[in-house]
1. Thinking of I, II, which structure, once Cα extents along the principal axes in Å, for residues 232-327 alone is computed, gives back 69, 25, 24?
2. With percent of Cα pairs over 13 Å apart, for residues 144-183 alone as the yardstick, tell me which of I, II scores highest.
3. Taking 101 as the value of volume of the Cα convex hull per residue in Å³, for residues 16-63 alone derived from one of the structures shown (I, II), identify that structure.
4. Here FRET efficiency 1/(1 + (r/R0)^6) of positions 24 and 392 (r between Cβ atoms, R0 = 25 Å, to 0.05) was calculated and came to 0.20; which of the structures I, II was it taken from?
5. 8, 28, 26, 18, 12, 6, 2 is what came out when P(r) over Cα pairs in 10 Å bins from 0, in percent, for residues 192-359 alone was calculated for one structure; which of I, II is it?
Structure I
């Protein structure tokens, strides 16, 4: 469940009307609910209470400083995929010793910085990477903690661009090769084989793929623990959220998909996996992002024009694919709600942005309440892979971000001044 709901005819974020925030801070505008972020983290953390564990929030899903500072205060660790993300975590008050450094292309400078900061683990994705980490650690006279990412070749049944656990993907090392990799890595004097890591994909809404992957790696991790003294197993992230219309209710229906099936809750996830994991006697790491931040954020946009062309009704809004790329990039569904609810018949509409691309749309031919120029719309479940994937395409400024806590609202990222977009650019000397 989440904290965006109608009070009367006004959509509210916790105890503040979305319309008041849109008028105060302008649009496009990202809004985050502090209570939802807190509740999602705590629900997941408590579901795993039966084992020693660490929840590492995936910074790539939402890297706003207030979001990271809130989660750090709740005891979260962090899943990072770049040196820049590690710097963000540190700036927000996060502990590097609770960070898992993932990603297939870590540079030497990133590895050096992470080693100096004392990260919990490097999740290594290839033998050349292990060799590089060892070299950098030797130069610094340090021992680098590592976990090798195993690719269990399990199909997660999710979008092709967010599946990561099959042999068709660039991530991890093939299951059959892992024991040999560990044997060779154990001879590298500046590595500490601390764990085993896996991740099969994102937006997974049933327990079966997770259970299949865990069952497959259990004998492997048992042998690796005996040979190399492993301390943890990381299950990655991937828990999905509801993007379909039931999301708007803010009730138990939030957990139901459009087909009426129960969604995967932290409790069900834990109930399926913990009985398998407890006998290992290892610490459990998980690296969720979307589950914690996804439903905690919305993108608010204003209708600039209503345009009717033949059979089409276009709502042209001030947000665009540069603000929220998921519909264009992943063919993703986001529920779209009027900030002020109106009665009347629904109108099949395309909600489109001002960018000069045919792919710049948020929905097509979707039945929506009739909207007019100046009305505000809310794109729901935009707290993950929203602002973090934004760009300046068409020289458009990055949106502002606001966090709400009860009846309080704070600007947690200023709208980008247009001139900042080309700050740092220079004319070639011969053009001056």
Structure II
């Protein structure tokens, strides 16, 4: 076949009969680095970021990469160099963004369970803002800040009770979710924060979920947020920035989420109409920046035809690609070198982990033989970030492609790496 881009992943394309990431053949990377192997396109990340930058052109806005989507240092550095801030949810993520060269003043610390040690460290390095998620956290952060002789900059994360129309595990803005302060308690919580000597109110935050593919939930949450800003400021508490979170979806299986620039044009129109257009704005995209920037390359190990199902066993598993097992998620699977002469068969694509839940794709029509290489698409977000050592499997290597250059940004994990921190309690024989 001639040059043919993959749906939703324009920086991955077939050239002749070989699949490329930008100008690098994926098969060559697999031969050099083995499989399973994650490969990311820098150009894809920057193209996704550019859509947000276009949407915010001329505005006082800060784009903060939600690094839980993919915390690889090499990925973080791409966004550091592009001028982004970062949304973090743990002390470990704080250390990662600092190690990659991030400006601490552009870091937002979210998450419902911040520890005192994490708060203290974040205050020491001078992060830009804590997104406080409960009234109890507000009191603890005030104590920690005063004990450190500092004032903690805070915004309060609002739970607006807006249905994001996504998987229940990644919905965060409904009353039944653990995140944020209930809409009805927000003004009183701001009044308490304003009264505490160790805190400085700087903004308001809202994040309703992930893999959102409709614009309606965003528009609803904007209206509710602006109502709250008016009520809070009427109580004498100024709000310097408004943070609308992230959550915009990507194309996994014919999904058609709004384009970031088109979505923000509508959201900004609402802000302008209500007199908030000049306010500092923040956004925390994660999946939409990196999800379609990555693939997982995997080898076909065995073909196992059966009476009810045919199993195609690959060397990637649920520990590498947890989304199908966790969310029943869909990832397109394509061959690196299509076999035009072979007969296609319907397969259950599964991994070698000893769980029936270790599946990567149901009922996929593929023409393959053992030893063939496949690419699991849209694997740049919530794959390696959620990978594990289940079955004592080492985590995969990661490659960042920049034009014709391929950089190893994570070496393949060995069994020695896995056991390094462990100790035998008794002498060996």
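Throughout, read-outs are computed from the coordinates displayed, never taken from laboratory work. Just so we're clear, the structure is a prediction, and the values are computed from it rather than from any experiment. Cβ atoms are built from the backbone, for glycine too; each structure is taken alone.
1. Numbers: I: 64, 29, 21; II: 69, 25, 24.
Structure of origin is II.
2. Numbers: I: 53; II: 59.
Biggest value here belongs to II.
3. Working: I: 81; II: 101.
Source structure: II.
4. Working: I: 0.55; II: 0.20.
Only structure II yields this read-out.
5. On the way: I: 8, 28, 26, 18, 12, 6, 2; II: 8, 27, 22, 17, 14, 9, 3, 0.
Structure of origin is I.
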